[in-house]
Structure I
């Protein structure tokens with residue numbers, strides 16, 4: 001026993017050193033693939049075309065350019081308007097799901113999440129078939145006083161469709177937590193329903209409302225696909241970056257616009273963090289979970305609202321599906337596979353789907369491993385305190401970085417010939433790494449939440465028994481957190497299939513993904529083929545969601561049996 005003590009001490013030291021190495025590697029990865037590209041944008045914004053330092057001259061030039069400032073204003077007011085439209089509708093929808101006894105809640109919840117399965121430009125393509133120059137309801141739109149759908153009207157409507165599920169998810173979470181004792185006390189005092197809503201329900205959900213508003217504003221102001229497809233001559237900051245960088249090769253001004261595009265996202269992120277820090281617990285240890293009671297008038301009203309919103313969402317999706325099968329819009333509407341053949345074979349989008357599946361699979365596997373292992377090292381190991389603060393900042397920073405900005409930073413950083421990582425430029429590994437970093441924060445927060453729910457006694461007992469941390473991770477933590485890992489992998493896969501902005505600057509002809517190919521089809525005027533390919537992405541995402549659900553069920557049966565009685 002005496003002779004074994006030095007060996008045990010050596011093993012403990014070696015395992016702790018392994019944890020330090022893991023934290024260092026995670027920090028290095030985020031520094032290279034997140035911080036360095038952002039710093040490259042800042043550097044480029046302070047340089048002229050010859051690479052000479054000019055300070056704030058490019059920013060002053062931007063402010064003195066009326067067209068660019070007009071795009072900034074367009075982005076702000078469109079984002080604000082979409083938020084004002086979506087927030088009350090999503091709140092009513094979430095209220096119906098959580099605080100009413102209406103039927104078909106699961107069905108309505110599933111319909112509200114449909115836009116998450118397809119690229120955002122699907123809604124823009126659908127609007128073109130509804131209200132475009134040869135749209136079904138063009139005359140009705142003009143009778144309502146709108147000349148054409150191309151421009152701000154189309155952007156606002158399409159963004160409402162794309163943003164709605166994100167806002168609903170936040171508000172459902174906010175409204176699901178309520179203490180029934182507050183409502184019972186109000187009933188005992190004879191408080192009217194309207195007053196209970198204004199004094200209990202709204203204050204209880206205010207932080208969720210603020211977060212939902214910030215998420216909506218940020219998603220719209222940074223979106224690229226919808227303004228590109230249906231914006232017409234209506235310029236926004238996201239399309240300005242694309243035109244300046246790809247069209248004019250004006251990297252300095254493109255960097256300036258990227259920094260301005262980054263500003264509202266960072267501001268929204270900072271406000272959200274401030275609000276979250278001030279949020280108090282809605283449920284105490286003695287709280288009684290709220291359960292809705294039947295009320296005919298309220299339930300009928302909620303059902304009508306959900307039917308109305310769901311009908312619009314299904315109409316948007318249904319038109320895209322119908323148009324994808326129409327032989328020759330609007331003259332020959334007989335069903336055919338012409339657009340699918342045109343897209344997959346003639347448009348060579350079939351290769352794009354293979355690339356998308358490669359990128360999405362790589363993002364799901366390597367992204368989940370990186371996120372979960374990093375979160376575990378941060379939450380369940382000790383030491384290296386000087387590194388933990390910066391690593392936590394790097395982990396949550398991607399939430400405030402728009403995909404266009406990140407992709408532009410990758411151009412400046414990885415396209416430098418003197419960069420030893422230059423060989424990664426326009427390769428599939430770089431597209432995968434960019435996508436992982438773009439969606440890193442949500443996965444990190446999910447993993448951290450799952451790990452914080454575990455009792456620290458697991459690690460304490462392991463340390464007292466001189467068991468290395470990686471054995472505890474493999475035998476205890478990983479099996480318990482399997483459901484969270486499946487959710488993270490599904491989140492990475494679906495977003496990698498539908499993303500446009502994060503990779504629009506980084507692909508080559510050999511690494512073009514399906515979502516970018518759809519954008520190119522629409523630019524070429526093949527709107528039917530673009531609709532068909534967008535529908536295929538939605539179908540693949542739906543199948544993947546089902547497969548992940550099945551995988552989660554299988555893994556739960558194998559690893560979560562201890563939860564049952």
Structure II
């Protein structure tokens with residue numbers, strides 16, 4: 001099914017579910033009000049008959065809590081389905097070019113990086129902004145880290161994972177919706193830090209004592225309700241409960257204040273773990289991530305759900321008079337604080353692995369979703385020819401409008417360098433970024449915008465958008481030199497695909513020509529591979545000296561006093577430059 005048709009079909013079904021859930025919530029809200037009013041009438045009607053009053057209050061509270069719990073469950077279901085609605089609406093908006101609300105990823109751009117400032121990987125209208133569908137803050141960071149890593153290992157394993165998860169569209173949406181329901185400001189690392197640093201304070205006796213105390217309390221209440229005793233024994237028993245509870249009130253409150261902030265996160269992470277555990281993955285990478293959450297005996301989701309329930313139960317201390325009654329008669333705070341502390345002792349170490357696995361799947365969903373949305377893209381073939389670096393047909397830039405996109409073919413072997421000349425606005429820089437972007441996508445396991453794409457996985461390094469720095473008191477020329485030095489240092493210790501757009505723009509033409517020539521010669525001797533765009537035609541003579549260098553160009557023609565660009569990548573040296581024409585055309589200079 002075509003992606004947009006799938007999203008619209010899902011959206012129609014989701015809107016129907018939302019209407020039904022809204023009706024259910026209204027019904028449960030009405031029933032809660034009826035029960036609350038009934039408790040008041042019962043107390044008034046049986047006033048003076050304390051056995052019946054207690055029975056009315058007890059039955060009313062139990063019924064009210066049941067309805068409250070049921071309402072909370074339906075409300076969570078409604079929120080979940082509503083997140084699914086947002087997901088499908090977002091996909092439809094994205095298909096129409098609407099990027100509103102999408103993270104630009106600007107915070108992941110680093111000055112000292114091999115390429116991420118140059119190729120529209122992050123920023124307004126970037127690949128990251130188009131692709132990111134993560135719902136977790138750390139999932140978003142993981143996705144950015146994958147792009148920034150320049151990792152060229154296990155390409156086919158990465159592709160296998162993307163291809164498998166691509167076809168699990170509903171599974172991916174449910175995973176993302178579950179993650180999106182986390183409203184806690186705290187992140188997984190905050191939870192890990194707190195649990196690792198928490199010092200247990202509830203004595204071991206409370207493993208069983210609150211249960212025994214509760215049994216006695218229920219017995220006293222039952223005896224009182226049938227008139228066998230008066231209020232005095234029950235009052236004394238309440239004071240005993242206060243004696244046990246009061247020394248820990250402050251510290252329990254501190255635990256509650258912390259756990260109340262992470263309860264939502266743990267509950268949803270538990271559901272995410274359960275979704276991973278229930279999936280039968282075939283790809284090596286996804287199986288490996290699933291294995292990271294396996295524990296001996298109890299599933300990770302069950303363990304995490306257990307502490308979530310303890311935290312939720314501890315939170316009931318804030319419900320009306322329930323907290324006072326529960327602590328005086330059932331030692332509620334001590335019972336559940338002890339359980340939380342025991343859980344932490346047993347599982348805090350494994351928690352880190354669980355969180356990381358959940359966040360990896362959140363990131364992988366973005367890659368798989370991108371592949372699903374681009375069914376015409378192809379997966380690169382890893383070359384068995386050790387000499388071949390890159391061979392692509394109909395290579396296009398993934399951020400350009402497909403209806404207007406001009407694609408090109410390119411083929412170069414390892415240690416080849418293409419000197420690319422051309423007129424202004426003829427397409428040199430766009431072509432460089434096209435090659436660079438598709439290499440980054442290929443290295444990430446993504447399908448690329450091409451008819452065919454075969455390559456030897458290679459790290460990318462570039463210098464295309466150097467700028468001066470007023471903060472660091474650096475001139476444009478010095479910034480260029482720093483960038484070129486950065487590249488030289490990198491290629492001395494590794495193999496890279498180098499992309500340069502106009503070397504030494506910040507100096508005069510004589511220095512530029514001589515310096516550029518020497519720098520290119522150094523790159524060739526380093527056994528690197530790459531593309532260099534330039535307006536300096538003198539660099540083209542290097543092809544006569546080095547067999548590794550080839551000349552290519554983008555052309556422009558003047559037809560009927562208008563510039564015409566075909567944006568085609570051609571063999572040879574550009575002969576038609578257009579700066580003078582443009583100056584005259586725009587009446588900046590006279591004929």
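Observations on the model:
- Which of I, II yields 25.5, 92 [Rg and Dmax of the Cα atoms in Å, calculated]: I
- When mean count of other Cβ atoms within 10 Å over residues 71-78 is calculated for each of structures I, II, structure I comes out greatest.
- Among I, II, structure where mean projected area of the Cα convex hull in nm², for residues 167-334 alone as derived comes to 13.3: II
- Comparison of I, II by relative contact order in percent (Cα under 8 Å, 6 or more apart) - largest value held by: I
- Parent structure of the calculated result -19000, given that helix-only ellipticity at 222 nm (-39500 (n - 2.57) for each DSSP H run of 4 or more, over all residues; to 500) is the read-out and I, II the choices: II
No lab work stands behind these numbers, since they all come straight from the coordinates. Keep in mind that what you see is a predicted model, and the values were worked out from it rather than measured. Cβ atoms are built from the backbone, for glycine too; each structure is taken alone.
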